[in-house]
Structure P
Amino acid sequence: MTGANDFAKVIEHYNSMVHQNPDDVMWLTNLAWSYERIGQYQEAIQQFRRALDVSQNDFDAHYGLGLALLSDGRPQEALEEFVRARDLVVEESTDRSKIVMLSKQVEVLIRRLS
């Protein structure tokens, strides 16, 4: 298991890379995932949204934003992101397992919100 000090180093590295490459979706989403992993959901949300400002159709950013919003207690916003991520997968992927997984998550959230 990775310790808090290790994540601090990873976040520092990703912040540096984002500073050098502010429009690189990969670095932005890596930074966001690191924040999400340690429970800093507001920071994760901010970074996922920055990634989406650069690339509106980035599956990873929509999916990660959905998870961060859900963990932050914002299920309606999370649902919107999961639906968008699912739609992107359906449009662009041949990975049936990914489509099924996202469809199930969306169904669970819809039931939860009803």
Structure Q
Amino acid sequence: MAGLLKHLLEQEKKRNRASQKRMEKLLKDLPRGSLYKRNIKGKKYVYISFRDPSKKHPQSKYVGVVHSEAVKKLASALKDRDRIEKEVKSLQLERKMVEKALEEYRKSR
């Protein structure tokens, strides 16, 4: 019975690690930053603000007018990124819990 617990914890650790790697790979393909709107001569335009590692200050880039397809796609991708980042954090917490349970199991043996 105790061997089964150890086996299940190790399987969960492997599953967690694979899920985390898969999520981190997805994150590499998604854009970083946040959208903001500017009102110029009565028209609304959307820009993305992001940090470029090679530059000191945040960068901004024009995306399009407020209801354009480009803005919708980028907003969707940023929401996906946010969701996946939260999932990665959750997986990291889960992994710590599993590792702690495995450590406790090993100590009790």
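Just a few scattered comments:
- Entry that produces -23000 once helix-only ellipticity at 222 nm (-39500 (n - 2.57) for each DSSP H run of 4 or more, over all residues; to 500) is calculated, selected from P, Q: Q
- When relative contact order in percent (Cα under 8 Å, 6 or more apart) is computed for each of P, Q, the largest belongs to: Q
- Which entry (P, Q) yields the derived value 22.6 for mean count of other Cβ atoms within 10 Å over residues 25-32: P
- Among P, Q, which structure scores highest (criterion: mean projected area of the Cα convex hull in nm²): Q
- Source structure (of P, Q) for FRET efficiency 1/(1 + (r/R0)^6) of positions 17 and 97 (r between Cβ atoms, R0 = 30 Å, to 0.05), computed value 0.50: P
Quick note: the coordinates plus some simple rules give every number you see, no bench work behind them. Given the structure is predicted, the values throughout are model-derived calculations rather than measurements. Cβ atoms are built from the backbone, for glycine too; each structure is taken alone.
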